[in-house]
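Bear in mind that the values in this text are calculations on the coordinates, not laboratory data. In this text, all values refer to a predicted model and were calculated from it rather than measured experimentally. Cβ atoms are built from the backbone, for glycine too; each structure is taken alone.
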Structure I
Amino acid sequence: MKQLRVIVSSTRPGRIGPKVAEWVAAQASAQATADEWEVKLLDLSAIDLPFFNEEDMPRNGNYAFEHTKAWASEVFESDAIVIVTPQYNRSFPAPIKNAIDYLYAEWQRKPIALVGYGWTGASDATADLAKVLRHVDADVVGETGLVFPEDVSPTGELTVSDAKQAALGELFSALSRAVSGTVDEPVDVAAG
């Protein structure tokens, strides 16, 4: 069984990220063939990484702190990742950038899909996040966005269309192909 981690990138009080991430995780389970994905949610609020505080560069992999080792283990042990992110001020929230900055080798060639949510479907946030992830050599297979209020309400009630669910399914398929070594062009399913 492939290990899929779904990361909640927002940590602010009152956030809807956990609801969106739970929905994404449920879609992964529902759309997958039997035994394809074992899904685990990783909430950056619960993980509670301090602002980057390692002495050595992440590229060297000499992690001194237990919080870094635990975070590195979660990312390393996954076969693929979905990052669920809101859009804050036309980009992604600081906690996910901090979480990325903690590691280096763990991101390399890791298949990652991005699911944004916000008034514009978080297209700026996912584009910026893809740029950062590609810099650490992650394999960003594609992105999609959930738009307020059509797909998700600002309070986290999901009313996603069949077309958008199918688009998310395309991202899971792209992740699966990437894990198995089949090379694809990134999937842009924002219009899905």
Structure II
Amino acid sequence: MNGPRFPVLSRLLHWLMALMILAMLFIGIGMVSSLGDYHWLLSIHRPLGIAILVLVAVRLANRQINPPPPLPADMPAPLRVAAHASHIVLYGLMFAVPLVGWAMLSAARAPIVLYGTLELPPILPQDVMVYAWLREAHTVLALALFAVFLLHLAAALLHALVFRDGVWGSMASPRGGRGTA
């Protein structure tokens, strides 16, 4: 990859969050399908969700400081629009899923234990009906995030294997990029 690359911090946050989100989605599926492991998985799910929420805020700030490299000049306009729209949807879902989870647990008055005795405060008053609605919303948003995640992966592989236009290498290259920040 000889073209422009994302800075090192951008790439690190991208791949760290990709792993965290993928792990989170499988943990969530495990929670709903395994009563025996539910509480253990939940003890991982809650702090991991908050870590994702914090990291997506860091990532968004980093993106403002270190904008992504330009898309290839010969990329068709509809693909450019799709690329930008998919990133907006990804960021929106990366914020929404953990926030809705936090709100859901707040409405249930369930503690959001991060570690030991460290808990997050509730962000909504207790309300069983709101909890039920948010639980459904959390599931739907998580599945939407998984679907968009898969589309993002498919698009990345399309760039790597078919277009060979440097887009994959801009994020996957282990070497330092512009600005290395």
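Odds and ends about this structure:
- Each of I, II could give FRET efficiency 1/(1 + (r/R0)^6) of positions 84 and 124 (r between Cβ atoms, R0 = 35 Å, to 0.05), but the derived value 1.00 comes from I.
- At a computed 2.2 (distance in nm of label points 7 Å out along Cα→Cβ at positions 92 and 172), which of I, II: I
- Source structure of the calculated read-out (percent of Cα pairs over 25 Å apart, 29) within I, II: I.
- Structures I, II were shown, and helix-only ellipticity at 222 nm (-39500 (n - 2.57) for each DSSP H run of 4 or more, over all residues; to 500) at -24000 was computed from II.
- For the set I, II, ranking by relative contact order in percent (Cα under 8 Å, 6 or more apart) places II highest.
- Identity of the structure behind 2.2 (criterion: distance in nm of label points 7 Å out along Cα→Cβ at positions 44 and 76, calculated), options I, II: I
- For distance in nm of label points 7 Å out along Cα→Cβ at positions 36 and 156 computed as 3.4, the structure of I, II it came from: II
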